[in-house]
Structure P
Amino acid sequence: MSKTYAEINEKIASGKAVVLTAEEVIDYVDKKGVEQAAAEIDVVTTATFGPMCSSGCFLNFGHSTPKMRISEAWIEDVRAYCGIAAVDVYLGATELRHNDPANMYYPGEFRYGGGHVIEDLVAGKKLQLFGLSYGTDDYPRREIRTMFDINDLNQAIMSNPRNCYQNYNVATNTSDKTIYTYLGILKPRIRNLTYSSAGQLSPLLNDPLYQTIGIGTSIWLAGARGIVYAEGTQHCSKVERGDNDVPVEGAGTLALSGDMKKMQSEFVRGVSLKGYGVSLALGVGIPIPILNEEILMRTTVRDRDISACIIDYAHDYPQKTGKVLQKCTYEQLRSGTIEIQGKEVKVSSMSSYNKALKICELLKAEIQDGKFLLSEASQRLPLNQSMQALNIQGPTK
């Protein structure tokens, strides 16, 4: 049997939709069988929560008196990009605070940056704006320093070019020294492994061929209604896939946007990573409409069905050799230890499965209450796209 978006939305609006989380649907299908479950279930909620470096926001401050065309700006001493219009800026999650005091005493430590500014904005805190200008006839003011919070802004629009990676590397370190990465601290001689994914809850792992998630899909973005506005940067769908079509390496990505004024600070958190910089941990939930049995079966993917590649970040990651030390499943990763090269190695996650599950439940409740209707994608994500590499000419240093 098959359903349409309109039929599912009609059931949501009337409070009759059957909604399960990506965790609940596994046992439900085992118990009921695919055919019966597909007839009964209308929506499966998926989610993830973890660092997403390619994030940021557009902010509009409104005009001062006299007017000013801001050409340089800092929010809490974190630089924002001003090459847009008079009082529009873009703040990136990984931008560092100017002369972060922590760096003066603890080299490699980063305490505050763009991700923390975004967290503080969503939390309603007062922040300092400092802006400079060269001055023009119509925008004569040359300097401004003022305090503001998110309610003083005309718009605060999160606009993230790359979120929700469809699978990713598991990182380790074969060298004799500790290294510092965006996947955390990696101890020497393969003494730990780190990864970042919600596994069986993750949106694109439940829709591996992008049958429902695409451009125009409505999402839950840190508590606000958001949207997929494009394929994410570095979207690379032409990759090795398992028997269940789930990629065994980093693949598709999503570009997401939403209103920061409606977000919940619990799901927008600044992150400091020693030796790397700062980032933003973000919560994303995406509903998958159960249009047919095939789509339902893909939402029953288990951690044991999802494989990932263990990569040596001391050598193979920066050199892009593509060497895989070993493959493992998310079931093994979530167990806390993995055997590699004959020894048990501890595993830690940069993402939070519990937070992702909470997001699944919150989105489920909104749909059951008729507050969240589904939207059909206006365009599918590319399914056979490779990622280009930079062809460097000349000196590399």
Structure Q
Amino acid sequence: MKTQVAIIGGGPAGLLLSQLLDLQGIESVVLERHSREHVLARIRAGVLEWGSVEVLRNAGVGERMDTEGLLHDGSVIVWSAKHRFLIDTRRYAGRPMMAYGQTNITEDLYAARDAAGGTIIDEANDVTPHDLTGNPYVTYEKDGEQHRLDCNYVAGCDGFHGVSRASIPESILQTYEKDYPFGWLGILSRTPPLPELTYANHERGFALASMRNPMLSRYYVQCPLDDDVDEWPDERFWQELKSRFPEEIAAQIVTGPSIEKSIAPLRSFVAEPMRYGNLFLAGDAAHIVPPTGAKGLNLAISDVFYLSRALTQFYDNGSTDYLDRYSDMALRRVWGAARFSWWLTMLLHRFPDQGAFDHRAQEVELDYIASSEPAARSIAEQYAGLPFEE
């Protein structure tokens, strides 16, 4: 089989890239090692920067998002049981945010690729890219048979544990990593969310009230990494969650049975470069950010935007200008988001080795942000997402 772009990974990054390329008349084949049901069962992010909203609209998958997604003007931070600050993205960055779940985005992308007759090969095993600095091709196993896919370029959209990044020689690849000494216990419930996405810095630990749609809420509490989900029945979770918010906010939280519950570790990770020969990394294959800044899915979308633009330029006029600049351009945005996510994580969580001084310093910094318009503007601009580079 032959194609122009072989895409390894059938999550939102790989599907979106395939969709954008198809709109430009560029052929692609998506190889996904899991079943479609497995991919759609993943519970992930749900807060979109406006740039991401526009990319999805331009990809022809914005209709359901515009109908079911929740617009909001930013997010609230509460601390010391009485202080409140709005990260006002509409006021300071000139644009709102959109709450719309990654699972829904993936469903929309699958529907669009199916409608266009796109080639998505699910349950493709032993996917392996070859000859990445020459004439690339990808081998894989499907239904007990070996297959070869020849291509011009390979897009590695297969996540942190995928084969794409591992295909870059260790002598070339540089990685940067930070692990955090706690996790997020999250639940999904069919209950109306709070009016605003709300972060809490509390002496008992961080908490977050997020949203997916008018009748689907996502809540988190900071917990030890070695906690067992089975030790957190719904009643205990709701009690702990409410204890970390001021009384007037806790009283607004509508509880109900959880429909999903899990503990996720927090990590910062960046790999450089994001290109090796004819292989281009996008999304979690190249970077992981703690979810505090709501940047993971948005970075994947911006990577795909840059990469689809670069491939379109090449197939339109043969220019490799954007392809040659892809890694540097994508990494500037990645590192900006990684730094912001790290900073917000350090500011809002309680760390095991922190003392009274550290806790008070967090509160004083939050007090300063709430009282300084330049500080508030800086946070809002970063939270809303900086514009894509031209």
Structure R
Amino acid sequence: MADTSFRHSEAFLQWIWQNVLFDINSLRTTDGKKLRVIDPGTQNATDGPDFNHAAIEIEGITWHGDVELHIENSGWKSHRHHLDANYNTVVLHVVTNTPEKTVRTKNGHRPHTLNILPHLSPQIHRFLNSFETSGSLNCASGLNFISEEAFYKQLAKAHLEYFDQKGNDFLQFYDPELLPSDAWKQALIISLWDGLGISHNREAMQIIAKSWMHEFRKKGSALTVSETLKLSGLRNNSDKDPGWNFKAVRPANHPKKRITEAVAVSNAILKLPFNTFLNPISVSLWDQLLQEAEIKNTGRYKILFGTVFLPALYMLGNLFAHKKLSESAFSSWKDLNTPVPKSILHSFKSLSLKNQSYQRKLGAVHQLKAYCKPGRCSECFVLKKAIQS
């Protein structure tokens, strides 16, 4: 494989091409022909070349067609584009290395090739260097070109996306075969058990929660803590084990403690009439539920209020066409200030931001997991602002 200093995803390369983040004044094909990008084309979301309907001028002749991008020139053949008629319309192959050979389409055409790496803007190169040398965040070592305004714009985006994700997570536990009221309460309870299992025992807590609800529906009464511990395999006289993980589990997160709390808050939910939740002010019921369960509103439960209870109310409002309830839940989420886990905050410390309000925005969790760790930098406002500045 040919060496290249572009060690990033093709999605990132596509973003560079789409936004023309390179020097357009001195472009030449790998065989020395002068090249000008008139139109980079439209990104293709289906099978076939990466960009359609591009306009590329080479030695004064304008070519209309498609553009395909690869990190390495060898990607053309390894992806079998030379055998795919969909690529017959490619007029330019964009790579980040200097190939020894040109590529060929199925119909025998040889698209021109552009090594874009030498033409990337100084800001892009600077980011690439920081990407390689930074710690937990790809942009951490480029502090002098990071805009706090862009960071908080991105955080606001991540905060809303996280709410959508949590709503979808809630629906995974919604059983459409039950009465809507029963299905909603069950989904809320399982979601809470799931949240109490973070991070070591989510799956096990889900399993026990589903069994607990099954027993409730069958008997018409909820299992006690003692019965639930037996069901969970945490009692010596039971051979059941859903796969508990005790490694590095702190005492506050021990399954026995979390199950005791889960049973208490679940009983509190079951006791409340369903219509009580169908009210715009039901966002205030959280404290009542915890008080009934004799549970302190610690950091974990403040997080569960945002990541479980509010999305559940939002979905309830949608389910029953109760717009005011959905709006109330969504508004509470947007204004929510909740302590973010220290493990998440540690990752952002390297940015040395003057405004520390991100420490109480749950969108920071989604930002780290959905953007920073997967390297989705090309979709982040922080990088866009840095490149445009």
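Read the figures in this text as sums done on the coordinates, not as results from a lab. Source: prediction; values computed, not measured. Cβ atoms are built from the backbone, for glycine too; each structure is taken alone.
Name the one structure among P, Q, R that relative contact order in percent (Cα under 8 Å, 6 or more apart) of 25 was derived from. Label of the source structure: P.
Compute distance in nm of label points 7 Å out along Cα→Cβ at positions 180 and 276 for each of P, Q, R and report the one that scores greatest.
Numbers: P: 1.2; Q: 2.9; R: 2.1.
Greatest value across P, Q, R: structure Q.
Taking -0.26, -0.33, -0.58, -0.68 as the value of log10 I(q)/I(0) by the Debye sum over Cα atoms at q = 0.08, 0.09, 0.12, 0.13 Å⁻¹, for residues 164-315 alone derived from one of the structures shown (P, Q, R), identify that structure.
Working: P: -0.26, -0.33, -0.58, -0.68; Q: -0.32, -0.40, -0.64, -0.72; R: -0.20, -0.26, -0.47, -0.55.
Of the options listed, only P reproduces it.
Highest-scoring entry among P, Q, R, by Kirkwood radius over Cα pairs in Å, for residues 84-195 alone, is R.
When FRET efficiency 1/(1 + (r/R0)^6) of positions 100 and 252 (r between Cβ atoms, R0 = 35 Å, to 0.05) is calculated for each of P, Q, R, the greatest value falls to Q.
Matching task: 14.0 is the computed value of mean count of other Cβ atoms within 10 Å over residues 20-27. Pick the structure from P, Q, R. It traces back to R.
Among the shown structures P, Q, R, from which was the value 2.2 of distance in nm of label points 7 Å out along Cα→Cβ at positions 44 and 292 calculated? Structure of origin is Q.
Set P, Q, R, criterion volume of the Cα convex hull per residue in Å³: the highest-scoring structure is R.
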